[in-house]
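Below, each structure is written out as structure tokens.
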Structure P
Amino acid sequence: MATPAAIEAKGIYKSYIGGDGSLLEVLTGADLEVRPGESVAIIGQSGSGKSTLLHILGGLDRPTSGDVLIGGQVVHGLKDDALSLLRNRSIGFVFQFHHLLREFNVLENVMIPQLMAGVGKAAAADRARALLADVGLGGRAKHKPTQLSGGEQQRVAVARALANQPLALLADEPSGNLDPASSGRLHDLLFAVSADHGTALVLVTHNMVLASRSDRVLEVLGGKLVVAASEAYEYPSR
């Protein structure tokens with residue numbers, strides 16, 4: 001049997017009720033399939049539904065209709081506890097703001113997803129140390145997040161996202177808060193991770209240099225995903 005897609009979306013619709021009571025349709029039949037080790041960038045104008053789609057792909061939000069499959073498993077119908085378990089084990093998230101826990105050191109931050117998945121403390125610590133070494137922060141394990149630069153904090157966030165060997169890594173404007181040099185290092189790391197670990201990588205970004213490095217660039221247009229036209233690369237960064 002063929003290996004299932006790392007993550008797949010079929011006919012995703014998402015709508016909200018606006019403040020005036022009118023129906024706001026954000027996604028109107030978005031389809032996506034990302035294979036293990038493949039990288040896909042999603043671009044589009046502000047408010048087009050890029051982040052909404054990413055949250056639905058990762059199980060952080062539920063679609064109005066349509067199906068999401070993670071490693072071939074249909075997400076629809078899963079109860080909250082089962083969905084949380086699937087998300088923790090199969091999806092890694094990297095956001096613009098790292099969301100590291102300030103009260104814990106770097107090693108502990110990378111251990112936490114593993115502990116939540118039932119991994120023993122010693123094994124979680126060993127894997128966290130290995131991941132921190134992989135992202136170039138092996139010597140910073142005992143530091144608190146506030147003792148690191150912004151770029152270093154994002155690298156810790158990548159290590160944490162990889163803690164449970166996810167099928168897919170979802171990144172929402174991962175370098176949007178970094179200087180150009182730190183952004184470049186982070187971009188190199190994300191693509192290296194995808195290649196080395198066979199992890200699917202889905203990026204939502206306004207950074208066209210980053211987008212162009214992906215295997216595919218798709219645009220959210222009219223609530224659907226389409227192959228990005230060359231003029232789409234002229235979007236301003238904000």
Structure Q
Amino acid sequence: MVQREWFREWFNSDYYHKLYFERDEKEAQQFIDQLIHHFDLPAGSRILDVACGRGRHSRYLASLGYDVTGIDISPESIKYAKQYESDNLQFYEHDMRLPFWINYFDFTFNFFTSFGYFATLRENILAISTMAKSLRKNGMLVLDYLNVHYVEDRLVPDEIKCVNGTDFEIHRWQDAEHFYKKIDIPEKENKRKSFTERICKFGVGDFNEMLSYHQMQVIEIFGDYKLSSYDTKKTPRMIIAARKVIK
């Protein structure tokens with residue numbers, strides 16, 4: 001069980017947030033601005049931010065006047081995010097494999113490849129089910145995933161990243177079904193912390209199948225945070241927009 005749930009410790013670690021999120025907030029905000037403009041999000045819309053982390057996207061959406069709820073599996077992330085709660089911003093510790101507020105939200109967002117890390121296909125489908133069921137009729141899901149083909153062609157096996165005085169030794173590899181990333185962090189007295197990420201190689205066909213089973217119809221696919229057209233080989237992201245269609 002410990003091996004299966006690798007993400008619980010890693011997502012709850014300060015190192016995780018330092019490696020990925022101690023960065024300029026402009027890109028995240030510009031991405032959200034693009035989505036709001038492209039889909040013409042009505043003022044006051046109810047938005048669910050799935051795997052919200054410490055809430056940087058949620059906070060920005062709430063600052064624009066939307067009614068935002070963020071959920072995340074990490075207790076420490078939610079504890080941090082709750083200091084920013086307000087009348088239109090709430091955070092809950094929650095496992096996305098479990099249902100959450102059925103038929104309630106107008107939009108559900110899942111950003112920064114915060115999906116595809118469960119051990120079995122069934123668990124990943126349960127997460128899709130949670131996102132789909134959270135939406136009202138005609139509600140919209142935007143799921144931001146890596147582009148498998150792009151990453152396969154550009155995988156960097158080894159690198160060292162220094163972030164605010166912390167060195168992260170990163171080792172990457174892949175097999176037919178997953179990408180792996182081992183992160184080693186030197187600590188005091190020759191001690192080291194190690195975490196290994198594992199992400200499924202889901203493509204457009206996989207998402208079409210998982211989403212259609214839950215009454216979700218893919219309407220657009222973007223290739224980057226500027227919402228450029230998706231290209232199998234040339235764009236770094238696979239950002240899927242799907243609408244809940246109930247016959």
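Each value in this text was obtained by applying a stated rule to the coordinates, not by laboratory testing. In this text, all values refer to a predicted model and were calculated from it rather than measured experimentally. Cβ atoms are built from the backbone, for glycine too; each structure is taken alone.
Compare mean count of other Cβ atoms within 10 Å over residues 65-72 across structures P, Q and report the one with the greatest value.
Details: P: 17.5; Q: 23.1.
Across P, Q, mean count of other Cβ atoms within 10 Å over residues 65-72 peaks for Q.
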Out of P, Q, which structure matches 18.5 when mean count of other Cβ atoms within 10 Å over residues 25-32 is calculated? P
By the measure distance in nm of label points 7 Å out along Cα→Cβ at positions 49 and 89, tell me the structure among P, Q with the highest figure. P
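Taking distance in nm of label points 7 Å out along Cα→Cβ at positions 137 and 153 as the criterion, which structure among P, Q has the greatest value? Before the final figure, lay out the partial values.
Working: P: 1.0; Q: 4.3.
Top value of distance in nm of label points 7 Å out along Cα→Cβ at positions 137 and 153 goes to structure Q.
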Value 17, calculated as relative contact order in percent (Cα under 8 Å, 6 or more apart) from one of P, Q, is from structure Q
Identify the structure, out of P, Q, from whose coordinates helix-only ellipticity at 222 nm (-39500 (n - 2.57) for each DSSP H run of 4 or more, over all residues; to 500) was calculated to give -10000. P
